[in-house]
Structure 1
Amino acid sequence: MKIFKICMMIGFTLLATTACRETMRGAGEDIEKAGENIQDSAR
């Protein structure tokens with residue numbers, strides 16, 4: 001039972017880390033697009 005709990009904790013940690021990485025990547029892309037729009041409107 002103890003090993004099962006440890007495996008579940010590791011699984012949840014990996015899942016959360018993967019989700020955060022994708023969220024940060026998406027936020028970075030959104031910021032980049034916003035910067036490009038600002039540059040285009042300044043021209």
Structure 2
Amino acid sequence: MFAAADQITVAVHDLAVVLVNDAEVEQAVGLVAEAQKRAGV
């Protein structure tokens with residue numbers, strides 16, 4: 001589980017660097033939340 005949580009954290013950081021507007025941020029948050037649920041985090 002730690003590895004999954006670590007990968008999610010890295011992915012969120014990478015997304016934060018490249019997102020340019022609020023709509024993209026909102027979509028990314030939804031995708032990350034979905035990934036967390038699937039990973040059991």
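Computed from the coordinates by the stated procedures, all read-outs in this text should not be read as laboratory data. Quantities reported herein were computed from a predicted structural model and do not represent experimental measurements. Cβ atoms are built from the backbone, for glycine too; each structure is taken alone.
Just checking, which of 1, 2 has the largest value of distance in nm of label points 7 Å out along Cα→Cβ at positions 9 and 25?
1
Can you say which of 1, 2 returns 2.1 when distance in nm of label points 7 Å out along Cα→Cβ at positions 1 and 33 is computed?
Derived from 2, not from the others.
State the single structure among 1, 2 that was used to calculate helix-only ellipticity at 222 nm (-39500 (n - 2.57) for each DSSP H run of 4 or more, over all residues; to 500), giving -29000.
Answer by label: 2.
A value of 1.46 was computed for Rg/Rh (Cα atoms, Kirkwood Rh); which of 1, 2 is the source structure?
1
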